[in-house]
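Pasting the structures here.
Here, each number is a calculation from the coordinates, and none is a lab measurement. Here the structure is a predicted model, which means the values were calculated and not measured. Cβ atoms are built from the backbone, for glycine too; each structure is taken alone.
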Structure P
Amino acid sequence: MVPFTQHRRSTDPVRVRVLIADDHELIRVGLARLVAAQPDLTVVGTAADGHEAVAIALSEHPDVVIMDLSMPRLDGVAATKEITRLLPETRVLVLSSYVQQLIVASAIAAGACGYLFKNVSSLDVLDAIRRAHVGEKVFAVDPRTATS
């Protein structure tokens with residue numbers, strides 16, 4: 001678990017508070033740097049598994065969680081379900097390489113407000129965070145047309 005203490009509890013109401021959950025360090029660090037470089041976004045923590053994601057979400061109350069699905073200890077679907085149950089104001093945006101319809105549907109049923117594939121551009125990820133924050137549903141694919 002790596003909290004970004006220099007960004008905790010920003011008093012700037014314009015900044016979107018983001019938690020990043022992915023079991024791959026390269027993805028976590030890269031996304032954290034991308035997000036932190038934006039003037040309207042701030043990283044409140046990163047998590048390497050679903051349990052860490054839930055714990056950090058409960059302590060930091062992020063506006064948006066970027067959630068991978070395949071993680072150890074607690075997968076992203078279960079973590080999404082727990083976070084959205086405990087923190088209904090927090091928006092969970094899935095960022096995954098899975099394209100199977102059942103997996104996409106499971107993430108949506110768990111409470112995800114969006115689903116992006118890991119091959120999207122950095123600009124698309126940033127746009128999706130901002131759109132999720134204002135309540136939009138954000139999908140890189142129509143979940144009805146994902147592969148089965």
Structure Q
Amino acid sequence: MQAYLFEGIAGETRLRILASAREESYPAKDFIFRQGEPARHFFILNEGRIRLTLGQGELLAYVASDPNDLIGWSSLVENETYTASAECLVPVKVLRIAKQRLDEILLEDPTSGMAFFKNLAAIIGRRLMKSYQATLSVHGNREPQPGG
């Protein structure tokens with residue numbers, strides 16, 4: 001796997017991370033995790049489509065559909081619980097990686113750890129930009145109203 005998340009990480013460190021990963025399959029309509037559950041893993045999409053929603057599923061946050069899309073990154077930014085729910089729209093295959101094991105591996109290779117978290121910041125930034133663009137496409141680029 002050549003996920004952007006692993007760019008700049010030493011080969012041996014990358015292999016150790018991937019060796020700790022577990023491939024999992026989920027049927028359509030199943031949830032990989034739900035908002036509020038303990039965030040102990042993150043997931044890399046291998047195939048399928050996953051809808052991330054907030055609240056009781058009424059607010060669409062993101063649809064992961066590209067191979068190597070990252071979901072469950074709440075675990076990587078020190079959130080104790082997932083901030084969204086991840087529902088499979090079709091049958092899905094993901095790699096599940098334990099946050100605790102990742103921390104152990106990256107502590108032994110701080111240079112790779114820095115690269116990993118810089119890549120994570122870039123991924124989160126791109127997702128935020130997509131969210132801004134989606135909001136603008138719905139609401140338009142309106143000027144603020146006086147007194148509003």
* Given 19.9 for mean count of other Cβ atoms within 10 Å over residues 42-49, calculated: source structure among P, Q -> Q
* Asked: Which of P, Q yields 1.14 for Cα Rg over 2.2 N^0.38 Å, as computed?
  -> Q
* Structure fact -> Taking relative contact order in percent (Cα under 8 Å, 6 or more apart) for each of P, Q, the highest value is that of structure Q
* **Highest-scoring label, criterion being distance in nm of label points 7 Å out along Cα→Cβ at positions 74 and 114, among P, Q** => Q
